[in-house]
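Take a look at the structures listed below.
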Structure 1
Amino acid sequence: MEKKTLFQKIMDGEIPGEFLHQDELCVALRDIHPQAPTHILVIPRKPIPRIAQAEVVDQELLGHLLLTARSLAQKLNLANGFRIVINNGTDGGESVPHLHVHLLGGRSLTWPPG
């Protein structure tokens, strides 16, 4: 049996988490180490380790994650702008081996992100 990721434990109720969104494909919750006033994680229920390991069959799910992030941005009044980030691998800033989308906003975001 494979070890559960942190996000799987949160989705299974083993670790507490406040869900801002839940549906059959994904959940969304606030990042515990926010990098902006609004920092939401949109996490697929399917445990894909990282975007580099997503497959063609995941195409609909990946689109759903982005549209869910967009919907949350609207609900959270990020009309002035927001950023969507997907980290991949150690050099890409990945800290949890379970694909997730970062939704950041609530302040002016600089470029390059660093």
Structure 2
Amino acid sequence: MEARASIKHARISPRKVQIVLDLIRNQPTDKAMAILRFTPKAACEYLEKLLKSAISNAENNHHMDINNLYVAECLVGPGPTLKRIRPRAHGRAFQILKRTSHITLVLKEKE
């Protein structure tokens, strides 16, 4: 039995999210929440909200015991990239890529 939660089109680069996901992978949910709360990274805001959602899904939809949950899988992939233009010298234009992420979190119960 597993509980999932996902965010689509999060306005943060997948590279920045991956750093924080590596910290919480295979951790119990209470420890993962503490890590997210005290890590000074921009991705923690998105992931804390996502973890709360996954815990709620486990409790309400799958009737799992929230004290025995751990982060089994956490994935991030690139979403669509927003392309913007930055004016430069001599009439040139440089492209700015504003990247987005699709983040998925899977919780399972300990045996």
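With distance in nm of label points 7 Å out along Cα→Cβ at positions 6 and 30 coming out at 3.1, pick the structure among 1, 2 it was computed from. So the calculation was done on 2. When percent of Cα pairs over 24 Å apart is calculated for each of 1, 2, the greatest value falls to 2. To test your reading of the models, identify which of 1, 2 gives -6000 for helix-only ellipticity at 222 nm (-39500 (n - 2.57) for each DSSP H run of 4 or more, over all residues; to 500) when calculated. Derived from the structure labelled 1.
Here the criterion is relative contact order in percent (Cα under 8 Å, 6 or more apart), and among 1, 2 the highest value is seen for 2.
Computed from the coordinates by the stated procedures, all read-outs in this text should not be read as laboratory data. Here the structure is a predicted model, which is why all the values come from computation and not from measurement. Cβ atoms are built from the backbone, for glycine too; each structure is taken alone.
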